[in-house]
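Just below sit the structures, each encoded as structure tokens.
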Structure P
Amino acid sequence: MFGRGFLSWGMTWMLTLAAMPVLGAQEPQADVLPDEWWSIERYVVEQLQERNVSQWARELSAEPWGDEPGQWMLRFSVLHRAGHEKTLSRLIDALAKAKHQPRRFYRQQMAETLIGSEWWEPAQQFCERMPGAHVGWLVDHWQEAGRDPKWIDAWLAARDRDDQPSEEELDYLGPSRLRYWFARRLDYRQRQGTAGLLIEELAKAVRDDPADADAALRYLAAVRRVGLDDYDPAWIGAVAKPEFVVPCYDLGRSLAGLRPKAGIPLLLRSLELKYSDEDDRIMKQRSRRWARAFGQTQSFEQMIRDGTRHELMYAYKKAGDAKKAQALLEELTKRYPNGIPPTGMAQFAGQTQGASGARVIENRIRKAEPEKKDSYEYWQKRGQYFAGRKERDEAIQAYEKALELAKPAPYEIEQGQGENFARALVLGDYVRLLGWNDKGMRLLWPELKATDPKTAYATRIVRMMLDIERDNTYYMEPDDDRLWAVLEARPKWDIFEQSLLMRFAKNAQPQTHRKRPDRRPELWTRGEKLAKDADPSRADNLAWVMTRYGGSRRAIPLLTDVLSRQTDAKSTSRASFTLFEAYLDVGDWRAAEETWPAARKLLHPREQPAWLGRIAMLAAKAGGHADALRIWRKRMNYDLTDLRGLDSLAEIGMRDQLAQLYRQLAIDDPESIAPDAALRSMERDD
């Protein structure tokens with residue numbers, strides 16, 4: 001069966017999908033049919049503007065299946081939308097034997113489509129026949145339906161056995177992540193109270209082969225998943241004996257994250273092992289990430305050795321052995337100028353020395369002051385160090401000095417990173433010391449006032465302010481001239497400006513506890529003045545915020561103006577959809593229907609039926625039952641199996657008309673299971 005809780009793909013896909021090319025009006029030849037699921041879905045929806053989904057499904061069923069990924073996905077999409085479950089089942093069997101199958105990622109999306117419409121049996125068949133289809137929701141459904149736990153566990157075990165990851169997936173997953181179906185089985189067994197047997201199987205693999213670091217990492221991943229309260233992984237540190245440097249580091253680092261003291265022997269072992277060709281092979285795979293952390297000048301062996309010493313230092317600190325952490329800290333920082341730790345390590349150095357009582361790094365820092373006193377970086381590191389030691393006054397003095405000196409360096413200006421880029425870094429550290437609260441905000445306000453609102457630095461300050469704001473705070477008042485100056489200085493508005501306007505709107509709402517009236521009308525008026533005769537992006541973003549905060553009616557003329565002046569296709573689609581939402585919000589179904597052809601381009605193909613159904617609902621509520629039925633017919637043709645909104649439409653006086661519509665569909669398309677599902681759904685609500 002299919003339900004009303006169809007998977008919502010969300011607005012996050014909209015811009016990506018809107019940018020995808022839409023295929024031509026005629027069905028493409030097999031050799032040009034795309035092999036991407038989303039492109040196929042877009043193509044099918046475009047075709048269904050003119051074609052009848054039931055007739056198209058019958059035509060495809062009468063043709064040979066073909067053997068190209070695009071052909072398989074096209075047939076799958078159309079048969080599913082038509083509700084031809086039996087034919088779709090035959091398609092799945094044929095697809096399992098096909099030479100050219102859709103890629104694993106697209107098979108996953110196909111499986112999720114079945115789950116989203118609650119086609120449980122085809123979804124089960126698809127997972128059994130198509131390795132790579134990962135949809136754990138089946139298990140939740142079976143558990144709610146009271147299916148035999150032993151059967152569910154055996155089914156999951158079979159999927160894990162049959163669905164072996166490819167080499168590419170293994171590289172992506174890494175040894176520290178569990179295979180999908182094993183993880184689902186572990187989750188299920190934990191709910192059943194029988195996860196211990198699976199955990200013990202993994203533990204036995206470690207004891208049987210202590211040199212297998214991957215087995216130990218899988219065990220740790222499983223224990224981390226089920227929780228450390230029931231399973232203590234500390235024994236791994238004494239039992240596991242990896243043969244190579246990098247796997248031993250991986251295991252030691254992972255274990256130290258759970259049990260710092262237990263991870264120390266493995267990190268020490270990694271330092272003792274000889275660097276091998278196998279280690280070099282692994283490091284080459286990680287070369288970019290490690291080079292960013294340790295510099296291009298180091299060899300792979302130097303990188304892994306330094307990385308291990310860093311992790312060992314952190315493990316000692318977490319395990320409470322401050323003296324050993326201190327010794328490693330001194331060793332690691334010797335290579336840096338004046339023996340002062342780099343920016344990323346300075347605060348940790350302060351934490352470590354605060355625990356050990358040592359002052360070695362501090363002495364180096366103070367000794368370097370005559371030479372480095374004119375360097376903002378020196379004072380920033382000094383501030384970080386004392387922040388780590390929790391010596392607040394010393395840290396504040398250092399950050400204040402750093403702010404005095406932080407100016408754009410020549411290389412920053414050359415690379416377009418000027419505008420007090422250095423000062424922003426210092427300011428961020430200073431705010432972290434004071435706290436992401438009113439104290440941090442008090443530091444930022446005078447900084448913003450003294451800054452040219454046209455600069456990128458002003459933007460950075462406001463971003464910090466937005467990070468400080470919470471649901472229960474009201475620091476950024478909607479009438480603050482300093483913030484409006486930043487908005488006014490930007491000819492074009494985008495996500496940043498939208499975020500600021502959203503905060504304004506949130507804080508402008510009536511606040512009973514603060515005895516504040518509704519200030520949104522004044523906010524909209526001020527925003528409209530900045531949007532008038534300006535770049536369309538201003539009105540576009542302002543209107544979007546209006547539709548989220550009760551200003552849809554005022555947003556409509558703004559959006560109409562945007563569409564009259566906007567030429568960029570992506571921006572036009574976005575504005576059209578916002579206008580469509582505004583019309584729905586104010587109940588103008590006729591205008592919403594007029595806007596629909598442009599608005600739907602920003603929607604995921606599977607979202608379109610539900611949104612079109614909202615127009616039908618508004619028409620019915622306005623008494624236009626004939627129009628509501630006409631729109632619902634169009635909505636049905638997108639996907640007969642999607643029944644979202646049907647019951648609500650039936651409840652407002654259209655039950656008989658809808659029942660007649662689906663009875664006729666049963667006659668016209670007897671293979672579709674949609675009519676029976678729709679009629680039974682409406683009967684349940686009688």
Structure Q
Amino acid sequence: MSTLAYKILEEHLISGSLTPGEEIVIRIDQTLTQDSTGTMVYLQLEAMDVGQVKTELSVAYIDHNMLQTGFENADDHAFIASVAARHGVLFQKPGGGICHQLHLENYGVPGKTLLGSDSHTPTGGGLAMIAIGAGGLDVAIAMAQGTYALAVPKVIGVELKGALRPWVSAKDVILTVLKELTVKGGVGRIVEYFGEGVRSLSVTDRATITNMGAELGATTSVFPSDERTREYLAQQGRADAWAPLAADPGAAYDETLVVDLSLVEPLAAKPHSPDNVEAVRTIGPIKVDQVAIGSCTNSSYTDLMRTAAILRGRKVHPDVSLVISPGSAAILSELARNGALADLIDAGARIIENGCGPCIGMGQSPKSGAVSLRTFNRNFKGRSGTNDAEVYLVSPETAAVSAVTGALTDGLSSHGALGIELPEIPAPKEDAFKRANNFMVPPPAPGAAPDVVMGPNIKPFPRGKSVKEGAAITGEVVLLTGDNITTDDIMPSDSRLLPYRSNIPHLAEYCFEKIDAGFAERAKKAKLGPAQGGCIIGGENYGQGSSREHAALVPLYLGIHLVIAKSFARIHRANLINSGILPLVFAEPADAEKIKAGAVLAIEDAGAQLTQDVIVVTNRSTGAQFSVLNALSQPEKQMVLAGGRINLIRGEG
């Protein structure tokens with residue numbers, strides 16, 4: 001009796017066995033990229049010198065870097081469009097919407113596999129896909145070869161009972177799960193939802209939940225495909241893509257969590273972590289300065305219709321700035337047709353472009369010290385673009401009612417003060433969104449593609465150096481970090497730096513700037529010093545958050561050879577290995593506290609030691625030694641010794 005996740009993996013299995021922890025290779029049906037990570041993906045695809053992609057479908061979306069205050073973003077878009085045309089990839093022009101919402105609407109198919117260069121690719125799990133976020137190089141290889149290797153995850157079964165009350169939504173469900181499991185609770189696991197409560201949730205509700213499964217650290221999250229799935233696909237004019245899919249009755253899960261939907265209440269993730277969750281009613285009516293509704297988590301048609309229903313005939317509080325970013329052009333068009341857009345504007349909402357925008361710090365940064373309520377998925381310190389802002393993650397219902405009252409407000413217990421009951425939003429009719437996608441550019445016939453366009457801001461990506469036989473991997477300790485270091489901490493992402501995602505030398509000047517402003521200079525000196533490179537000492541869950549491989553490529557450029565941590569987030573660990581940086585885990589976590597900045601650490605005869613499960617690290621500065629755990633698979637060891645995956649593919653290691 002199999003889980004749904006294992007059924008889909010089994011259907012796509014190329015090699016290996018479905019035993020937790022074992023490495024398997026699966027067939028990838030679809031890929032997606034977005035422009036923040038996409039330029040690097042397509043530089044890597046070009047470096048592999050391949051022809052047409054081997055997937056059934058690959059799509060290049062433009063949804064992150066759309067603030068064109070200089071030539072850089074537009075140049076990146078032109079580069080992505082030209083490489084997409086060359087390799088048979090669909091190109092989504094800016095303005096069409098957010099990649100995950102668009103893929104759900106236009107291309108997601110129950111039972112398919114999807115690999116995306118964005119950590120929130122698991123949004124597709126709302127349509128019963130195995131949708132996995134990965135580093136850009138993994139996605140480039142999936143396009144080139146149609147495959148992806150991963151360690152088989154365990155499966156957490158989340159049984160849903162009952163149904164949600166009005167003013168409580170899917171966002172509150174995933175915040176409930178985050179409060180229970182934490183940002184580390186999904187590492188090495190797939191989260192699979194089942195039970196009679198599933199049928200009460202729409203596909204976009206489910207997509208909200210699977211989207212924020214990324215914040216659990218999970219490989220992916222998945223819902224079954226049922227009648228609600230068929231209804232959603234029919235609304236998009238894609239009823240023929242539907243197929244029923246579910247776990248076998250009595251399927252055995254490695255762990256089980258029960259959530260009674262009828263007991264879920266409005267929640268908020270307080271600053272500065274998605275698992276810092278508390279009930280809105282107990283947080284209290286704190287004054288709010290900004291409300292932002294949208295992102296790939298909560299920009300669906302239903303989310304925005306509920307927002308419009310709450311705001312209809314009301315005004316946004318004078319002290320609040322309300323900004324709304326629709327998830328797709330199709331959604332915005334429907335809001336314009338049915339009058340909901342007028343309700344939003346008349347209430348005083350600012351409507352911005354269909355894209356990621358404020359979620360990634362690309363505009364709409366709050367004022368100094370502001371309280372910002374956001375329907376987004378991450379509230380890491382400084383991610384909004386304002387370092388001292390207090391960002392709370394909430395549902396669209398909580399966000400909308402708070403925008404009117406001017407304070408964090410629990411709609412469930414205080415809606416009487418607004419004089420309304422939350423109205424039901426009627427489901428769109430079949431084919432309601434069946435319109436031409438005027439932002440999509442299909443690739444030309446093979447051989448008819450234009451030349452690749454590469455602007456002056458696009459620089460080559462760094463490549464590691466191979467480890468010679470008998471040589472050591474060394475690094476001077478240039479940074480000691482705490483737990484839950486995010487990829488935002490490693491490589492900040494905001495409107496200053498996003499235009500330079502294709503320019504690693506420029507980004508290098510800002511690496512770790514929010515943690516230690518002196519890091520970049522110290523790393524450069526270590527690269528020229530006796531160790532000829534640097535080492536980072538990390539805590540638990542090092543590299544959580546975004547899939548951006550810049551958090552590995554930039555340290556590589558700065559000469560980082562080695563990262564030793566108490567544990568790693570899945571995608572970042574893979575990105576380090578792909579780049580040729582060795583990630584190792586302390587055998588005894590207490591050893592991390594004994595290491596001082598400036599110490600030179602060495603793995604003597606690294607090639608031989610990498611064949612062992614336990615590696616001895618020598619502190620050349622003190623003569624002391626300590627043990628680290630080597631969990632690298634044989635292919636991963638080869639990547640590190642070759643100086644990275646591209647070197648290995650090209651036979652240059």
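Which structure, out of P, Q, was helix-only ellipticity at 222 nm (-39500 (n - 2.57) for each DSSP H run of 4 or more, over all residues; to 500) calculated from, if the result is -8000? That value comes from structure Q.
State the single structure among P, Q that was used to calculate log10 I(q)/I(0) by the Debye sum over Cα atoms at q = 0.08, 0.10 Å⁻¹, giving -0.55, -0.87. Walk me through the numbers before you get to the answer.
Values: P: -0.93, -1.26; Q: -0.55, -0.87.
So the calculation was done on Q.
Of the structures labelled P, Q, one was used to calculate distance in nm of label points 7 Å out along Cα→Cβ at positions 64 and 104, giving 3.1. Name it. Answer by label: P.
Please state which of the structures P, Q yields 0.80 when FRET efficiency 1/(1 + (r/R0)^6) of positions 56 and 488 (r between Cβ atoms, R0 = 41 Å, to 0.05) is computed from it. The correct label is Q. Taking volume of the Cα convex hull per residue in Å³, for residues 224-551 alone as the measure, the highest value among P, Q is held by Q. In terms of relative contact order in percent (Cα under 8 Å, 6 or more apart), the structure with the greatest value among P, Q is Q. For volume of the Cα convex hull per residue in Å³, for residues 360-607 alone, the highest value in the series P, Q is held by structure Q. For which of the structures P, Q does the calculation of percent of Cα pairs over 15 Å apart, for residues 464-543 alone return 63? Only structure Q yields this read-out.
Every number here is computed from the coordinates shown, using simple stated rules; none is lab data. Just so we're clear, the structure is a prediction, and the values are computed from it rather than from any experiment. Cβ atoms are built from the backbone, for glycine too; each structure is taken alone.
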